[in-house]
1. Supply the structure label, taken from I, II, corresponding to FRET efficiency 1/(1 + (r/R0)^6) of positions 79 and 199 (r between Cβ atoms, R0 = 30 Å, to 0.05) with the calculated value 0.10.
2. When Rg and Dmax of the Cα atoms in Å, for residues 191-350 alone is calculated, the result is 16.1, 50; to which of the structures I, II does this value belong?
3. Match the computed value 4.3 of distance in nm of label points 7 Å out along Cα→Cβ at positions 55 and 399 to one of the structures I, II, and report its label.
4. If you work out mean count of other Cβ atoms within 10 Å over residues 295-302 for I, II, which one comes out largest?
5. Hey, helix-only ellipticity at 222 nm (-39500 (n - 2.57) for each DSSP H run of 4 or more, over all residues; to 500) derived from one of I, II reads -10500; which structure?
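Quick note: the coordinates plus some simple rules give every number you see, no bench work behind them. Being a predicted model, the structure only gives us computed values, none of them experimental. Cβ atoms are built from the backbone, for glycine too; each structure is taken alone.
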Structure I
Amino acid sequence: MEPVLLWLRRDLRIGDNPALAAAIKTGRPIIPVFIRPKPDEIGGASAWWRGASLAALREQLRKRGSDLLLRTGEPLTILAGLAAETGAVAVHFNRTLEPDAIKTDIAVLAAMPKHGAIALDHPANRLHEPWRLKTGTGGSFKVFTPFWRRLAEAYRPPIALPAPRKLRAPRAWPESETIEDWQVTTGWSQGFAADWQPGEAGAEVRLAQLLETVDSYDKTRDRPDWEGTSRLSPHLAWGEISVHEIWRRLQERHGEAALPFLRQLGWRDFNSHLLYHFPKLPKEAWSAKFRGFPFLPHGKGLKAWQRGRTGYPIVDAGMRQLWATGWMHNRVRLIAASFLIKDQMIDWRRGEAWFWDTLVDADLAQNAGNWQWVAGSGADAAPYFRIFNPITQSRKFDPDGAYIRRWVPELAKLDAKAIHAPWEAAPLDLAAAGVVLGKDYPQPILEHDEARKRALAAYETVR
């Protein structure tokens, strides 16, 4: 019997996978295939995660009598070639909502019948399809609160699609690239494995932990010194867990107590909604008035920020956590982003590009939407004049300095009063802690109050 192709992308899971479920329903042998694009524009941290996640997926497929086919190149060319090689009669895939990927999807849907195989697309791993949720006047949403209200009213989790116990395989497998060639085993990402378990099983562990703690999520999620967040973001970015599965299990067990976290899933959808309706979101300010904003040359300030050497401990702690683990606490992401954009007046796209390369949860819509939110140039964005004070934010959300001590160990012996702004500490206190500013830890690269005034003056030129 002729097989069907299962084209996988950011949906690396067996359970609750619409495309896989549809392929199983055909009763035909299934050939799962992942295509690495060329050129490969994925960031370095995401490349590490992808390799590890694909290895985990292949293990699950093999346990079910199947396997994973790996190819590199242009998707339509490879899918058409596989259809000719295997006699496949259909290609099943889950949609993506990124501009270039949408173009690819459209091309595959249109062209595959010419190669003897129909192409069938299935829902993306989002709570809603962005073309279906509209305002009262029929437009797209630009403000989160009404968007969330409408989404929460309209959304009903679809019926769960259980993971199959067995998968029907073809008699012969096409030639595949080796998973070892895809895995990143050298470079700075070597240390990521200590913090992460890529794959569906790792996602399940994170969800199980969230189910035990979600009642306190709203009180703990802003504290980087606590384990108060879900850390599900990279698993969601790679589709290792269904967003519907998360919603179902949280609501079934916790009801309304889960709403603060479910609202975060709604924010994720909102950013996807924005990207779908404004495809230039990663490269251009959503708000037209910000397109001529007078950003400053980045120079040494950008490098100091990237390396966690700004002299502001909470910012440096976040940037070092990012480099070491491929992830940064959400509250600290806001502080670090504000410092780059508003204190240094460096173009937000510079920060977005760094996050794209260093985050294991890098996601085009989330990266672009969140950076523009902090910049004040996005839809429903924080007002530009809302400039995070890194010192007061640090004292509020890391009051004992535990987060800073972990990631900026040269300041570890400073007490909680001095650690957030060591340049304000008495010389004897610095000496007792073994800290020489400018040697062991940098002096601040700028003065926040003056930088704030400069940013507000620049804002006046575009307002």
Structure II
Amino acid sequence: MSNPLPIQFHATDLELLSGHTGRISVLADAGAALSPAGRRLDRLMKGALARAVASDAFSKARPGDSLELAFPAGLAADAVQIVRLPKRADIATARKAGGTIGRTHGAAATLILGESHPRAADLAFGVAMRAYEFTAHKSGEKKVLGPVTMMVAAPEAVAKQAAPMAAVAEGVFFTRDLVNEPANVLTTHDFAARLAAMHELGLHVEILEEPELLKLGMNALLGVGMGSESPSKVVVMQWNGGKKGDAPFALVGKGVVFDSGGISIKPAGGMEEMTMDMGGAGVVAGVMRTLAMRQAKVNVVGLVGLVENMPDGRAQRPGDVVRSMKGDTIEVINTDAEGRLVLADVLWYAQERFKPVGMINLATLTGAIIVALGHENTGVFSNSDNLCNAFLKAAAAEGEGAWRMPMGDGYDAKLKSRIADIVNSCGRDGGAITAAQFLARFVKPETPWCHLDIAGTALLKSDTALAPKGATGWGVMALDRLIRDRYEKG
């Protein structure tokens, strides 16, 4: 697994500045006085730092952006990066500033003058998040990042504040690695094995194989994987850090390791991106890793349905009828509407076995949600205002875009089938909503539930403040905060 960039926190030492090779990143704001270390740096640079901070270029820079001075006179450093960060910056701006440093960080050592900035830990988190690269399949010498040292007034306090953030970064990186992997590597076997290895962190992990799934009646899930050589599986991860006997919070993820569309095959253009159709399961796995690494005082169960949707002589056909674990019959109109079939059985199993206090599922479920919300927001559907509002608050606090979408009886009526209880696809209009209505059929009325359609946010074609292009790990931060704020004890 890619590891988050380790950052050392060091007491402010002005003597280190003149001899530091590599890069120096200094925090400043237009119109504000330089910090003590900044003033020392400016003297060594014969006033060049102060002139740069007073320049129009820096004053027009947005908070979180930077200005760079290459090969500065009076220093051994290769460059001085001036990052605009006000003292009263919010979390998102501090992380963006860290991301700016992480994006430019290379093999040489980086020294960050954090001093007494109140958002030093968030800045460090941003550095680590943006420095991520997925290089598992790159030939030749692997890129090695230089060490990062942040000089702060109270290194022990900042390190303590940053420790849980490091666990979140681990979870995000785990998710990104899973989503970035090609399908010939991340088979259902390999995915399950990676999750099983997390028992070393204290998670209890079970892998349910096809004979057991058949016995449980998970015919909707099993039907999706009939055309693949990779066997379908359900992996159950339990973190029991709370009070013994307390009902857990449940996370459920769609884990389609590759989605060809099945018999209703997708167009060739862009199909290579369907390696990310297990993004929901990847986020669930990342959150469970984070909870274990920070020893969260809460009971949470994560369940993922792992399948591959391929065309084959044994593959499920349009027009087939399958009986779900719940007992409802489903007419398969479109085999490319497969994720909801996987989730239907896993959602029901999660409720039957664990009787959770609340449940959230994640899935790269519909292209329709991208049409509605683009790549800025995940679509949120819910039967509970309380749970939905709590999640939206957590997502906003972590800077992860999320937007609540409507549900209702009018949409639900579109699920009616001529020959079965419901259909799995209702056409293009309102496609993300009717998919959510389908899932709601497998949620018990007493279970507070949210469905997160991450089709537009799981994988991006351009970089962001905290991630290079590719897998984002969207949702790990928001779900960890939701669990910490709403369900964790102590």
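1. Structure of origin is II.
2. Of the options listed, only II reproduces it.
3. This value belongs to structure I.
4. Ranking I, II on mean count of other Cβ atoms within 10 Å over residues 295-302, first place is II.
5. Comparing all candidates, it corresponds to II.
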